Structure 1
Amino acid sequence: MQETRSFGELVRFWRKARNLSQLHLAADAEIAQRHLSFLESGRSNPSKSMVLRLVEQLQLPLRDRNTMLLAAGFAPVYDEFDWNDGEVQPVRDLIEQFLERHAPFPSLAFDRHWNIQFANSAVQPLLAGVSRNLLRSPINIIELSLSPDGLAPGIVNFAEWSGHLLRRLEVQMQRTQDPKIAELIRRARAFGARSMNGSASGPELILPLRLRVGDRTLSLFSTTTIFGSAGEVLLSELTIEAFVPADQETAALLLAQRPVSGAQGNCRNRAHSGAHSGG
């Protein structure tokens, strides 16, 4: 969608998406409003430094910064690799080690469209009863978590947890303006997710995922980690989500499932892999 727009059109698009006036953006970028107006209308062409200044002030994701540079006639400055490229092998190994060291507590890593790329060995036991169709690559967390064929029937606090996921999608949509995120929002709402302002008894300090597995209910807090200093597109869009027990019973249940020392789970999200999760 945005790739076909001119540089000026993209500046205007993102300025409005950020609810900024020309005067406000120009002041933040320390340029004249007239100059910004000329850039948006196409009457002036930006320098590379001007493009980089504007994308910084607009707080654009790295992918969209590259798009802006291309639209202005400049080469992208942020690399974009594939997970199979040798350049990211050391980071990929680090991610896999990080996730597996979190076992026996579940953790996973997903891309900008909520497709799981890595998961540790503690995830698979949580997926009993999930439809095989949802475990085919790419495995999407929103579909897996909220679909009635996925984890949804086992999520005891479905209204609160689905509302939490929906809110995260809405925040991401505000930041990225990604049409695929808009589609995920639509899907989440179709599954019954609604924006929540807390339960009837008031919002919890930290919202846990309460997931019924067999005849037990696990209560898990989630924490998210991003590569804040990432200078590459793929890594900048990766989110690591790690779950920790919210009560002693959950901790005891998960610790009892600790694998034999030296055992390793399959952390890559491949079509034949069983190590996936939704959270």
Structure 2
Amino acid sequence: MILELKALTSGYHGNRGVVVDPVSLALQAGDFVCVIGRNGAGKSTLMRTISGLQPAISGTALLGGIPIPDMSAQERAQAISVVTTDRVSSPGLLARDVIELGRQPYTSWRGKLTSEDRDIVRKATHQAGADELSPKPFDSLSDGERQRVMIARALAQTSRVMVLDEITAFLDLPGRVEVMALLRRHAINSGKIVLLSSHDLELSLELAGQLWVVHDGRLSFGDSNDLISNGVIERAFDNEDVCFDPTRRRFAMTQGFRTASASEATPG
């Protein structure tokens, strides 16, 4: 199974225009990709375009040779699961009910789950670390807990591609590490393709099998070592206050910022 982008141009028809220039690449089964870039760079627009939630300016994305925009809604739901940071409200539903909705693309019109469906839901719930959340009202959960439930729902969907947009934003550091490592294992062990956009740059550098860096309307891609050695990370993220140290693979305050802060703190 291959996810292929053919001269895919992301953006909006009208005044907003092109957000990310044409990109052509292919992902294989088992690829775990972290998409990084500054706020407003176009990560979400790119991922929405790939998943078929908004039309491309030009070009297309294909899954197994089939253009994603040509798929029916049910075919697309079976092929691609999407999780965003949008706060979903589900009055009256328990967390387990929300997770079970991941099986909706496969059930009959009555939505009745088979024993196989329920087994898939149980495994997805456990995999996402959401067992204790399952019996609780979904709307009573914290933002971080909701994200775990939504990840479980995506896993229960058993799609060939998972597209997750900033889903670790509401998790603490141990939670972010746990979820990103979980998704990496899921891609490798199940042969699924996982696309995860994240602001956690250092974790992305460590865990991603492939990195996509969105900067100045362009997408650079490759493994972290190549993008570091080519200066792509520095160009995308360095500013007068923060710089990337390629030897330590870490971000730090620039000397100028530290000096200015020290001088401001010195009595005059």
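No value in this document is a laboratory result; all are computed from the given coordinates. Note that the structure is a prediction, hence the values are computed from the model and not measured. Cβ atoms are built from the backbone, for glycine too; each structure is taken alone.
Computing distance in nm of label points 7 Å out along Cα→Cβ at positions 43 and 243 gives 5.7 for which of 1, 2?
1
Looking at percent of Cα pairs over 34 Å apart, point out which structure of 1, 2 has the largest value.
Structure 1 gives the largest value of percent of Cα pairs over 34 Å apart among 1, 2.
Using percent of Cα pairs over 28 Å apart, for residues 27-170 alone for the comparison, can you identify which of 1, 2 gives the largest number?
Largest value of percent of Cα pairs over 28 Å apart, for residues 27-170 alone: 1.
For the read-out distance in nm of label points 7 Å out along Cα→Cβ at positions 51 and 139, a value of 2.4 was computed from one structure; give its label from 1, 2.
Label of the source structure: 2.
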